[in-house]
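Undergrad: Below are structures written as structure tokens.
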Structure I
Amino acid sequence: MTRQERIALLKQAAKERILMLDGAWGVMIQRQGLSEADFRGERFVHHDGQLKGNNDLLCLTRPDIIENLHDRYFAAGADISETNTFSATTIAQADYGLESAVRDINFEGARIARKVADRWLADEPEKPRFVAGSIGPLNRMLSMSSDVNDPGARTVNFDQVYVAYREQVQALHEGGVDLFLVETITDTLNCKAAIKAILDLQDEGLEPLPIWISGTITDRSGRTLSGQTVEAFWNSVRHAKPFAVGFNCALGAELMRPHIAELSRIADTLVAAYPNAGLPNAMGEYDEEPHQTSHMLEEWARSGIVNILGGCCGTTPEHIAHTAQAVAGLPTRRPAEREKAMRLAGLEPFELA
């Protein structure tokens with residue numbers, strides 16, 4: 001099956017039912033009890049500095065673990081699984097001195113996920129599985145100062161962020177992803193650099209793929225870390241004509257619901273949400289049980305405010321299985337229809353009808 005045939009199936013499936021994304025990767029990798037040697041493998045055995053905790057590197061050093069996790073999430077009912085490439089940019093990997101490995105991490109991350117998805121397609125052709133190329137938020141921000149004493153201080157500029165994302169996008173595409181997932185967006189300007197990288201590459205001849213944009217509302221203020229409201233965020237990214245837009249991370253389903261409802265009211269595309277398993281406890285762990293998460297997400301589905309559901313921090317294949325069962329057969333949301341108007345955004349939205 002060609003990639004464009006898979007994309008057509010993805011878009012058709014999204015019209016017919018609520019799609020399921022996979023759950024958290026960090027918690028599942030932590031449960032493996034991996035050692036420094038697992039992260040180093042043979043390729044990085046002499047690399048300077050500690051590599052343990054660099055989960056993306058496992059695409060190269062323990063691909064068996066990554067393949068197994070894709071399998072487990074697909075078995076739990078996920079239609080879409082993310083590549084294990086959340087921090088696979090030269091900017092993020094600079095913390096480990098692994099800038100030169102970035103292309104390989106992304107390519108192999110996509111290749112592993114593609115291999116597993118294709119295997120599931122062969123076994124269950126009536127339920128195709130899809131691969132989303134995970135493009136994370138970076139550990140450097142363009143909109144906020146890196147020095148509390150200097151509001152104008154930045155450790156990176158737009159061109160550097162753009163180049164980093166461009167390299168990641170190219171490698172994910174070559175590895176075989178079906179769509180790009182620009183996720184956990186704390187800084188909309190970083191997101192814009194990722195969007196520009198994707199659109200520029202398409203203009204230069206790269207096969208177009210759907211774009212899924214997922215921001216992060218950081219607290220009860222209802223704003224992203226860089227200060228935008230839900231509607232301002234949507235106004236800032238809607239030019240990309242995304243396949244889906246939504247929120248993930250930071251909040252559990254209970255606190256995320258009003259923000260998803262607001263996005264559902266205004267977005268003329270699919271709305272996606274993958275909340276955490278509640279809020280972390282004093283030990284930084286997540287206590288929300290699968291049946292609790294699925295109960296709340298089922299209500300979202302019954303209220304008609306989502307098209308795609310999944311899980312972020314603390315969620316497991318069990319969370320995905322419970323949610324997939326809870327929303328099976330429920331109708332998917334219809335994209336919003338709004339009158340044409342000029343819609344702009346700073347921290348707040350502005351509309352001129």
Structure II
Amino acid sequence: MYQALYRAFRPETFGQLIGQEHIVRILKNQIATGTVGHAYLFCGTRGTGKTTTARLLAKALNCTSEGEKPCGQCDACKAIAAGTFMDVVEMDAASNNSVDDIRTLREEVNFPPVAGRTKVYIIDEVHMLSTQAFNAFLKTLEEPPASTVFILCTTDPNKLPATILSRCIRLDFKRVPEEQIRALFARVCREVGVQADPDALSLLAGCADGSVRDGLSLLDRCISAGNRLTRNDVLFLLGMAGSEVFIKITDMLLAKDAAGALAAFSQVMAEGKEPLQFTRDWVEHFRNLMMIRYTERPQDILGLSLENIERLKDQAGRAGMDFVSACIRKLSQTLADARWSAKPRILVELAIIEMCR
């Protein structure tokens with residue numbers, strides 16, 4: 001059965017983990033010096049490697065290799081990667097959040113490891129635990145058996161009680177830079193036999209918004225259409241509009257041509273584009289205009305071709321910063337309102353008219 005890219009290319013060693021060098025450095029030093037804590041809290045947005053890093057730490061604590069840990073090749077590492085290692089338990093707090101679930105965990109903790117040296121409990125979305133469950137968990141989290149490590153993962157640490165936070169070593173995961181995501185995509189494409197243009201990979205890396213898992217899911221969708229991937233393919237497959245569309249419709253705003261701008265937007269919708277995605281991309285276009293006005297080498301930041309950079313420079317010269325700022329604010333507010341609207345297209349059309357004024 002086909003395996004999704006974000007699963008097939010999950011890191012097996014610390015060296016393969018991208019974008020979290022500060023966390024890798026801390027964990028590798030603790031493993032080397034034998035100062036691994038008994039409870040960790042991994043915080044960060046989705047897809048940045050929290051659960052993956054938790055599994056890597058579990059591997060390292062049970063790895064039988066004599067060299068750098070985890071090796072990814074020994075029986076323990078392979079079993080943990082396959083999810084069959086008895087001493088590594090993953091629990092989803094979103095669906096197992098009652099006090100009874102925590103009581104069961106507390107009873108299991110007292111048993112020594114069966115297959116490895118250390119029992120590791122990985123609790124995903126830990127902020128979903130109930131108040132009673134947190135209270136029942138406190139004593140066990142503070143003083144677990146010597147051979148037990150807890151790794152709590154969450155996207156919202158603000159929802160955790162201070163009593164839980166004070167008992168854990170907190171590590172914050174950052175959004176992965178686009179450059180590193182783009183390099184990963186290039187390696188993935190080479191390994192799966194897909195020829196991808198650099199512009200296409202840059203566009204996908206930007207759409208990932210710092211999330212490796214989200215980016216690999218988008219790449220998976222795009223390469224399913226064939227073994228050649230161009231920027232136009234990505235735009236079509238993800239329902240996005242090209243930069244030339246935004247240049248054209250923004251020129252109409254500058255000329256206060258509301259009728260032309262509405263007609264251009266209607267044509268985009270007729271091609272099957274989503275109004276919310278169009279609005280997000282249009283905000284990004286105005287951000288590009290802003291960056292071009294205030295940076296010396298915008299091509300190093302925006303991930304666009306030199307041809308597109310030159311076209312945007314011309315428009316940025318004609319659009320004042322007040323206009324760009326007002327459009328960003330208006331479209332951002334429209335995007336927030338449109339998420340809850342049954343007719344988001346109408347809100348975008350209204351924004352076009354107001355920006356023309």
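Where a number appears in this text, it was derived from the coordinates with a stated rule and is not lab data. Keep in mind that this is a model prediction, so the values were computed, not measured. Cβ atoms are built from the backbone, for glycine too; each structure is taken alone.
Undergrad: Quick check on the output: 56 is percent of Cα pairs over 17 Å apart, for residues 1-88 alone, derived from one of I, II. Which one produced it?
TA: On the way: I: 56; II: 48.
Label of the source structure: I.
Undergrad: Thinking of I, II, which structure, once Cα Rg over 2.2 N^0.38 Å is computed, gives back 1.19? Mind dumping the intermediate values first?
TA: Working: I: 0.94; II: 1.19.
Source structure: II.
Undergrad: So FRET efficiency 1/(1 + (r/R0)^6) of positions 273 and 313 (r between Cβ atoms, R0 = 30 Å, to 0.05), computed for just one structure, reads 1.00; which one of I, II is that? Mind showing how you got there, number by number?
TA: Details: I: 1.00; II: 0.70.
Source structure for this number: I.
Undergrad: I, II: which one has distance in nm of label points 7 Å out along Cα→Cβ at positions 9 and 225, as calculated, at 1.8? Numbers along the way, then the final one.
TA: Details: I: 3.7; II: 1.8.
Derived from the structure labelled II.
Undergrad: A value of 2.8 was derived for distance in nm of label points 7 Å out along Cα→Cβ at positions 41 and 137; which structure in I, II was it taken from?
TA: Corresponding structure: I.
Undergrad: A value of -13000 was derived for helix-only ellipticity at 222 nm (-39500 (n - 2.57) for each DSSP H run of 4 or more, over all residues; to 500); which structure in I, II was it taken from?
TA: Traced to structure I.
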